[in-house]
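Colleague: Got some structures for you, see below.
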Structure 1
Amino acid sequence: MKKLLLTSTLFVVGMTLSFAVEQVISFGRLPEEIQVYTRKYFPAGDDAYRNAFITYDNELPEAAYTIVFTSGDGLEFRENKELKLYSAKTTTVPWEVMPAAVAESLGKSYPTAAVKKYEVVYVTLTTRQYEVELTDGTQLVYNEAGELVTQ
């Protein structure tokens with residue numbers, strides 16, 4: 001009986017782990033919306049897309065698509081195709097990827113700043129905060145209204 005229980009437990013654990021797997025995929029297997037977004041902000045040509053390291057991680061609750069280019073620049077999207085993270089190593093994050101209220105507030109306080117990382121974080125199921133890291137290392141957090149929450 002103990003062997004049966006142990007075997008059953010190992011089987012269930014093994015099946016659970018096998019479903020939560022990060023899979024390496026090609027650029028063409030990304031959802032169309034993510035491909036369009038990537039080409040818009042990284043118009044590097046087909047070689048960059050072929051050489052990018054792209055994964056799909058189906059682990060719940062944060063299933064995600066991740067794209068990392070050979071330059072180190074990268075994007076991460078949630079399962080619903082919403083941008084989660086934009087990380088720039090060799091370029092800067094375009095202000096237009098941020099909500100208008102956040103970009104406007106950032107522009108008023110840091111008019112010449114360049115952004116190297118932008119992340120959308122859910123504080124609750126319906127409330128987001130936007131984490132912004134400037135190239136000088138300054139880290140800022142804005143709420144949905146574009147108000148600075150922490151610096």
Structure 2
Amino acid sequence: MLIDRKNAAGFCEELRRHGKKIVFTNGCFDIIHAGHVRYLAAAKNFGDELIVGLNTDESVRRLKGAHRPINCQEDRAEVLLALKAVDHVIFFGEQTAENLIAEVKPDVYVKGGDYSLDTLPEAKIVQGYGGRVELVNLVAGRSTTNVVKKILEAES
């Protein structure tokens with residue numbers, strides 16, 4: 001289900017009232033590949049409801065450059081929501097997910113193993129209210145950047 005950002009906090013409170021353990025992760029998820037699928041499945045294993053904070057198109061452009069995203073935010077959300085592991089998606093446009101995490105207050109915040117607690121500004125927020133941060137190993141060689149590179153090489 002796509003959750004309106006304005007309703008995110010209330011929606012999560014309702015999940016908690018029903019005894020659900022909320023897991024949260026975030027990212028661009030531009031071209032879904034096996035690394036994403038394995039990562040999201042691993043994240044889902046930490047709780048009952050997996051919420052993905054999805055960067056808006058504008059925030060992806062700020063992070064990745066004018067040529068990205070390849071797929072618009074609505075399409076990226078639709079693909080994510082079709083995955084078995086993903087329960088909900090919330091769009092966010094900030095540089096980091098700090099504000100959204102402060103609203104959602106997940107029980108577990110999951111990010112890829114290319115981060116550390118020191119390089120993850122969201123970690124301090126999660127730990128501040130008693131949540132847990134989990135870092136999941138990435139699948140070597142699997143990235144949207146690599147997929148785009150292969151496509152461009154195939155065209156030339």
Structure 3
Amino acid sequence: MTRLNELRDNEGARKNRMRVGRGPGSGKGKTAGRGVKGQKARTGHGMQQFEGGQMPLHMRMPKRGFNSLNRSTYAEVNLWRLVKAIEAGRLDAGQPIDAQALIAAGVIRREKDGVRLLGHGELSAKLTLTVHSATASARQAVEAAGGSLTETRPAPVAAEA
């Protein structure tokens with residue numbers, strides 16, 4: 001049986017790194033295993049994507065889609081997560097539930113650009129919720145359980161004709 005003070009790595013588990021450029025006797029002297037001359041022999045060379053003058057693959061592929069720099073990201077919460085938190089005693093169904101209450105209960109980590117309520121799950125408790133937005137199924141489930149849902153999202157601007 002091995003004692004704690006006798007623990008050590010297996011043979012060959014630790015290996016010293018190869019010290020390059022330390023003379024011909026080391027076996028990795030002079031060019032240090034880099035061949036000779038040219039851009040690839042230099043440190044920090046930048047030829048990872050070069051295809052011999054041919055148009056690179058990443059430039060041949062068509063561009064798709066668009067990512068808005070100003071898009072909003074939401075902390076999404078399903079109904080079943082609320083039910084689970086209430087059953088565990090982390091959320092009080094009698095108190096109004098908003099983003100701060102959800103963070104305190106550990107349902108979400110951070111508010112991001114707002115909380116979006118999704119309708120996956122069965123809701124039995126009567127809840128008073130204040131969220132940025134909610135899906136139609138989530139709103140229907142909350143109202144069917146006798147609760148109320150307030151959305152803080154600004155009303156969409158109607159397109160001018």
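None of the figures in this text is laboratory data; all of them are computed from the coordinates on show. Every value quoted in this text rests on a predicted model; they were computed, and no experiment measured them. Cβ atoms are built from the backbone, for glycine too; each structure is taken alone.
Colleague: Given a computed value of 1.17 for Cα Rg over 2.2 N^0.38 Å, for residues 51-98 alone, which structure among 1, 2, 3 does it belong to?
Modeller: Source structure: 1.
Colleague: While we're here: Given a computed value of 19.1, 70 for Rg and Dmax of the Cα atoms in Å, which structure among 1, 2, 3 does it belong to?
Modeller: 1
Colleague: Who wins on FRET efficiency 1/(1 + (r/R0)^6) of positions 27 and 123 (r between Cβ atoms, R0 = 35 Å, to 0.05) among 1, 2, 3, i.e. which is largest? Provide the component values of the computation, followed by the final result.
Modeller: On the way: 1: 0.65; 2: 1.00; 3: 0.00.
For this comparison of FRET efficiency 1/(1 + (r/R0)^6) of positions 27 and 123 (r between Cβ atoms, R0 = 35 Å, to 0.05), the top structure is 2.
Colleague: Have a look at 1, 2, 3 and say which one yields -12000 for helix-only ellipticity at 222 nm (-39500 (n - 2.57) for each DSSP H run of 4 or more, over all residues; to 500), as calculated.
Modeller: It must be structure 2, since only it matches.
Colleague: Rank structures 1, 2, 3 by distance in nm of label points 7 Å out along Cα→Cβ at positions 67 and 83 and report only the one at the top, that is, the highest. Mind showing how you got there, number by number?
Modeller: Working: 1: 1.1; 2: 2.4; 3: 3.6.
Max of distance in nm of label points 7 Å out along Cα→Cβ at positions 67 and 83: 3.
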